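Every read-out reported here was derived from the displayed coordinates using simple, explicitly stated rules and does not represent laboratory data. Here the structure is a predicted model, which means the values were calculated and not measured. Cβ atoms are built from the backbone, for glycine too; each structure is taken alone.
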Structure 1
């Protein structure tokens, strides 16, 4: 009797193998089923999985359960994307089922049908045409109705022509004055607008991209304001002219509206957004539109790297150095690195753009693995800002700002300019202290002080999210001398609003930008008038603020003495990026760096030689210390309610590695025939923050000079750990190429 052919299903569960199921009744499995979604029974639940293969049964079919139903008529994942996701699962040592689930938008992951990707337009009804004169003059519904009176407009065109049109559209629809209809012209969009003329460096970069045949990684290394986006637009336009698709990754949701508006206007085609700020249904539609070849340009954040590209022509990773491209939970992938993997599989060029490239990217460019395209000067007539280090030792500070900084702010405003005061810590103050006894408000669930918010009325933990009212008196001594310590964006906002009451003071941080398009609305409120922006790193990334003439950086010192080996790189990138917001148009820019350590080598190197000089020195130190990019690392984390189980689990993991290579030392594992360690073992040790959200945390760091050696060890280690009884007593994760050793 011939053994039945089974479905090998990848399920979204933390188990490193596939699950065998009989096919739904009446179906004979074949290669065309790979990549299809299928609903299956799993214990007492029903799960949605992806068919990863088919095979003959190795045990009686009576012991197997049958899949319940197909969810797709054709594979949803296939070809290059499925192969690339298999690679990602192997590289991160994560279960294939969880990896495939991560790549799907929520509705598709949960089993919903593939969404309709019809292009939509809005038009006035007969009643709307009749009622138009009676609508209140100047109101948003009236302005929208006037736009629709001549002809129906596609939603992409409305995005360009009228900000915030959706709510008045819904208002008109509720009254029967407008209706949403399928658009016969899915490409309806204004004619492409010409851009500014390219300078010789930009033109050379565009020509280098155009001359690329097949896959090639290209580092576009351009100073802030050098016009990298113009190079992207020219390359994307050429890609569209060839009938191909383009994917553009940006690091923050806040950058997306600005990027979308600019791209739509310049390219003359609908540009689809894909990021976590969208409703789940919108994300699924954009994903499917790309899969069907309807979306020609997709702009999105980290998760957009999973969008299908059946007609791929170009991938762009803007601000490639940014840490937000690294996923810090679940499947711990790096979107920049996975974009390169996909570019190679698709045979298309990948542009990595940054004014402050990551040291890994620079190392690859200097080694000849990446083409290195440079934009050394600002576009147009803009000049680099003048940077001055301000020594604030023994100086009186007003809300964290020196007298010289306050005077500079006043002068910039008087001249009609705008000011950015940068502080990478939100809240009112980092801690609440009792001046009488020294008590500090700590989170009950984390080894961390609680941040003061709402001008001292509320305490919040920025690690676990716990909130509580600020106590009226000290819980230890009963004293009333509770004082906020340090400076946050709220306190700076309060100080500046009191000192410059005649201009708007807008705070831009995670607390004020949670709503959809909140950042774009804040910047629109400021407009071109004099005003002050107080913000965190959200404002340091890619925003074009032509009226901004002064940047004041508060709190440089916090990043100068971190134990994280990447801290210097992160601080240098942050300072260069935020300084680059000033003087991007015809007005000269100035940057003031407040510090208690004006002679620190990092600051001196940046001021005298710029980011390139810093990167050269830092790469030399990394090589001497054996840190990435001259080594490859993996971080094994474990946590539980008590400290002992994580340590026992990690000691078992260490013993597994040591057993692989018997001739071993504590600081590294030596093969008997080699003089240098092939796998370095560090720990296990408590995490830098041992307790977080009520869990005790510990970690083990593995490093190797050769990537292959590290992954060979991880293959055995992960297989062993999944079978370990200790693994059931902890929550554990493996982070390959970690960016934070926290």
Structure 2
């Protein structure tokens, strides 16, 4: 270096080099070079229209005007400042967004400004360099879009949500407006289906995105069906999976109104093709962006669409399985509300919003003997069709065992044995490992509940005064564990009390804190006005509040507002186990039916009482006998209890037999009969319809 800080003789070129070197530099076609004089006029440049069509410049042009044409007017002050000896000798910028000279193409230019000095402090002019990195930037941008597509599209197993994700990805990266169209049947979880009349697959606009604030009102909106497209080769090709690229849209045809934006000047449409089916299309338009779509854009969208189509098809398949499981689930559940003598009930099931699939929640209200009513709520572990099928099996088993009038603990023991005998599944099948269940039996005659739990949360009792409390219930193990007993809890309920059964999906919440969720449920109940409001209205409010937001489990709720049978509608007598008191039993029965104005039932009821009391005397192990009559809204129930656990059997006596016709007569004279067992002894009951029956004497 010399003393003045400038290069010495090692930077000086031989005279014979200067001319050839300048020509070599200016003849290269990799970078734009422009030599500018102190007046910022171009005195030499290699940026001819043939060599650099995106950034053409000519000798004599004003460099400031050239930068402005390229959209780089922000560099003009730097250009002027570079002429001053006080400024930096060299300034360079990372690639800047620019626009081609014709205004149609967005460029990325790396610009450098070098001050050229004859001697220190004496400026000859400037050398401006422009490195066009547009293709590199576009390649990197496309790679980023593909990477983001892989990360973002398909995160949801909802078909419509996947369509929205695709539209949001391509705007504004590739287009000003985008719409994703899906076949109507795909949204419902089925494969695309061609309309036999039009020959086209009916499509719905499933997702849109735009650079403006709102989707244009003049266009088809999300959720609306698209009109039948024109029968032209381009559309037919798209139906077969071909890409449609129209760089420059001419005047829109009349049948494109409402489908294509009015100010669109370029169109790119790519079908969503997966597993041999065209599921829909993604259509892109450019309106404000001046450059048209090109083959590079088409290839990029095709790659994105291929990934998105697989995600849409996966979501479609999930939707189909979910719909099947949900249909199976709902077909296996009873009606939402019932009105029985024992209670008014409401129950509802809300499926999960999780991608894990429909669970196996169920509820039931089962009429039992003597106006009693059973409330059941269960939850199968697992999701999908297997969980729904298992739920159906368990519900059927509980109904069958409830019809046998088993106590709650014995009923759950039998169901537990059944779950343990379920066959194991192969490794590729979702296996159901168990279930929880709460079984509650309510007797309106005495206003008492008996219940047992197999791993299920305890019910809530809302008193008539509006106070809520959880039942103190010792929960046994979930069904399928085995080896542990189930405990019975008994509580008395005041008339008008509401019993609330629920699944853990209603109370666990996003924090999965079951105890906190139960406290929230109790608070909602105490402020719900449930004691005087419609059960259905409050039940739906509780479901909406408890299952708000994203849920990873089903939510099920059962409400029962209990009633107590008036004391005047039931009567019980204790009789000695002596044949002489059979006549006394008939007398008591006749007198009570007369008091109830049921004289038309005297004859048949006397026969039923005689047979049941006689059987109790004969097989009752000499213990006291209890005779009871219960009057419901439309039935009369006769009950006879004794200390024996002997199973009564119905048989047809031969013509030569002197006995054995008792229970056969009871079965013929009543609408239904049965027996139930307690801790000690049994009760045989029989029901008659209060309205006179025309065939009451048809003994078969």
Structure 3
């Protein structure tokens, strides 16, 4: 069984030295232009006065709130400027560190699945990738961001992020191409890393769970010296070994150090790194018989199958406030990913015996990114502006390799007498050898305007994308494609004094698709457009945030898989999504936290093949509710915290042909924790937690365009942490 995409291409490699030169040039241009730009603004109107800008890092500013509340107040994801959520004229959901801990999330999927507009695991349980759909559109590969920079995808491998390394997860809904360039029309997931803070952090923990899942982790940080906060540090580490349901491995080892230097109140430089090694399985699908029956048995063999990924990242975040009121920021990162995988797939049948053949995958990716931003605050009459201009650059190189072998009797599998434990050689890379390169340059500008209680947002971006690809085993040679796009966004919001905030927004998206067509060329880029109307409500000074949103999204040139053996795709045509989202995140001082979400999404193919049908694995109704109560000091069960949640997804089609459906799904989760400090102050900081996901052990079969997977069954984890 083969289920992955590939883009056959040859790239023009831009060497690291050139990347560094480009980054330095961009920084110098922005920095030297700053005073001139400020002077030009002042000359345009004598009433224009630059206002002082307060230097703030979103990670530092919100770190304490994220640990003590499920309700976030600020976000940078939707605007690249730290802005109150209630004043942001578009839909954003923020999953705080407290929420992640309450539900014991073990991956990003578990972290975001109680958010409105989000559908997770559309293909069942598949820990190879963080499969996430937003508003019915796949954001797994084109909407994955960490600390404001995309974690790119070209052929097969994707960068993975562990939730223990995160302070929060932001779900930005709808097109955000003005700020980020290529992306999904449904939105993006921006994962905010744990970085140095002014307050000391000391934490160690151990975890044990379903299928002998053993994990140890630590998190240390704070000022290096007690006398000064000029130098800060943080180091997060994790080691995990064990399996998950369906005998799928889930091993991980990571180390994420970071260091911040703040020489004065106007300057901050944070250096960070990541070294991570993962091992899971490559083919996690279920066996489908010739008659179409799906059997809850692995098509591959857990002993033969593996997918090993090594990833490294190093970068920095720089921020400086000039005396003239301008603030310059630069966010730079270099990433490397190396993936090696092999698996077994069914090639033919004899009675109840499945004859299997082996396949192998190799994928290596190098990514260089830099985002330069210049921010200014100034007034023009009654209008108060916060203007952001930026210049970003991304260069991604990937080498993809694929091989397969003939059917081997040693790999035969009898479903009437299933046994696992086969071994054998790894096939050579003989079917696909391809190099790919994609470079993106973008210039963007956005103006946030305040006029009394009104908040306006207007932005535009010009993006240039150059793609090259070359198949080393194809006579068609290489292809070099230039794809340019202009993106816009606009929004308006009125903030009433009682915290009510109606808003409207419009935005567009652009994604330079890298999929190969049946004729051998690169598909056309996808284009997205969204209209959004909503109402937010946050009573001043409270931990209550409510939102109701209606949206209309159109995506053109959506790619769909045609031939998994040849890795070819076609453009589906046009998909239109109309929906309503309701979300509540409530923290009550009595110890009660509530997170509720409901999504109605009607998706329809409105042009091209299958017109009038619904896209596959796109449920119309998704609902969830999580409630957690922490007993207070004056109550008998002081120190105890209990939580429970329910999740529902309605039935959905197994393919765009709309001939069969996946059934509806209903899950129940629960969690309990205890703070031993309630017994004796000597034990302050020692906590134990137990979480259960899918209590009823529902293992539904989920099919997508002919490939079927089994949902994750009951999963339990228990952990012990000590903070001081």
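For log10 I(q)/I(0) by the Debye sum over Cα atoms at q = 0.07, 0.09, 0.10, 0.11 Å⁻¹, the calculated result is -0.58, -0.98, -1.21, -1.43, so let me know which of 1, 2, 3 that is. It must be structure 1, since only it matches. Given 6, 21, 24, 22, 18, 7, 2, 0 as the derived value for P(r) over Cα pairs in 10 Å bins from 0, in percent, for residues 217-496 alone, which of the supplied structures 1, 2, 3 does it correspond to? Clearly, the read-out refers to 1. Match the computed value 4.7 of distance in nm of label points 7 Å out along Cα→Cβ at positions 177 and 289 to one of the structures 1, 2, 3, and report its label. Of the structures listed, the value fits 3.
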